[in-house]
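Following this line, the structures themselves.
Throughout, read-outs are computed from the coordinates displayed, never taken from laboratory work. Not measured: the values here are computed from a predicted model. Cβ atoms are built from the backbone, for glycine too; each structure is taken alone.
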Structure I
Amino acid sequence: MDFAASFWHVECVRGLTCNAFAERYRKWCNRHGYNFNVEKADTIYKSAKELVPTLLKNYSTKILITEAITQLTTTSRTVEVLRNEMNRLAEQLPDVMAMYGVGASLGPQLMAEIGDVLRFAHHGSLTAFARVDPMPNQSGNYERQSNLSSKRGSPYLRKSLFLVMTVLLQKAPLDDPVYRFLGKKRAEGKPYYVYMTAGANKFLRIYYGRVREHLQLQDDTT
């Protein structure tokens, strides 16, 4: 975006000679704190020569592009502020961040989707909210062995949980209880969707217990 703010039209590059652009690009790098590279300048210039502009190089086009850049820059800064705040809040639950598969990205994401765990009366309420609770399916003496999950709750939390399950399957930590549970379900021949949902259910039960225990300890110390 910094580059586009200065070289806002293809003619700002290819309208110069290759050497003239390289010199201008070098000065721009020095002003903005970027490392100058002759080969990169040459690559940019050659690419500009092959482009077909769709807008004329005039004042209206410049205003349009610079305004878009300003909005993108503002959005990027806002996202970074929110990311830092989410990470700060996530650090307040170290027991959760220590769970396998929960990292700097998925940890805050899970906490943001779940919110205050105390609003759930029990772990079953949380698994229902995440849509990873199995639906009862009984009729007389028949009971289906692999029930489908319910369709209520947060699809975004469910997606985050499936990402955690994917990490567990990829890394295969043998000492992790959720991974062992996933392995058990897979060994039973359960379909992908079933064992992933079951693993997410177990993960949330552990999450629920750890967070409630952490909050209880905080209350006791205060």
Structure II
Amino acid sequence: MADYTAPELLVDTAWLAEHLGDPGMQIVEMALDATPFSEGHIPGAIVAPDGQIKSSANKKIVAPPDEAQAWLESVGIGDDTLVIAYDRSRNRDAARLWWVLKYYGFTNIKVLNGGWVKWSSEGRPVEQGVSRVATGTTFTPKPADHAVESTVDKLNAAIGQPGQAIWDIRSPDEFSGANDRGNARKGHVPGAVLLEWTDLVNEDHTFKPADELRTMLEAIGITPDSTVHIY
């Protein structure tokens, strides 16, 4: 992973296997359904109460500070915790936890590259049972980092502007409007470029090599100096 721009954001399965049980570390499985977790999970992990950490008042936006605090403390995340996030969905939901924590000023989190698929396929330790109830942690949300957040206004202002890239990570049918997924409107944001998020990962759910990712992104006009809006 050394070729990535920020390899410190990831850990591999070998590293985690060596550090199972380390004090101050909490492994969190991001999931929409706790049943697979109970059937087998990484030792010491706790399952998230939901996969997205959204506001109870508006499921389209991130949870406000008080709700985020309660959510994070419920999975054993405190101010001094080292968080290892994984999922069964190609790193998608683990990356969501990383983003929400960064949004609230917490950076001591790493995503397990390949998640459950790679861990289990390698025959690494597994335990069964329901999720533990975390107690005794205190998470202090810092003021929201709006620099990592796009909004309708920011996105609208970015359309057609140099140096601004609008990246649609959905499926080609959603992009074209052939599949509206039940939304009131279909199609894509004007000027958006398409690269489905699933194309960024390998069969074992690890991220593709850095040079391959750079080539894919450059092909749709996203370069290191771009300000990128993703939806």
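Computed values, structure above
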item: When distance in nm of label points 7 Å out along Cα→Cβ at positions 34 and 202 is computed for each of I, II, the largest belongs to; result: I
item: Of the structures I, II, the one that -21000 was derived from, the read-out being helix-only ellipticity at 222 nm (-39500 (n - 2.57) for each DSSP H run of 4 or more, over all residues; to 500); result: I
item: Entry that produces 20.8 once mean projected area of the Cα convex hull in nm² is calculated, selected from I, II; result: I
item: Distance in nm of label points 7 Å out along Cα→Cβ at positions 10 and 122 - highest-scoring structure of I, II; result: I
item: Among I, II, which structure scores highest (criterion: relative contact order in percent (Cα under 8 Å, 6 or more apart)); result: II
item: Structure (I, II) behind the derived value 0.05 of FRET efficiency 1/(1 + (r/R0)^6) of positions 18 and 90 (r between Cβ atoms, R0 = 30 Å, to 0.05); result: I
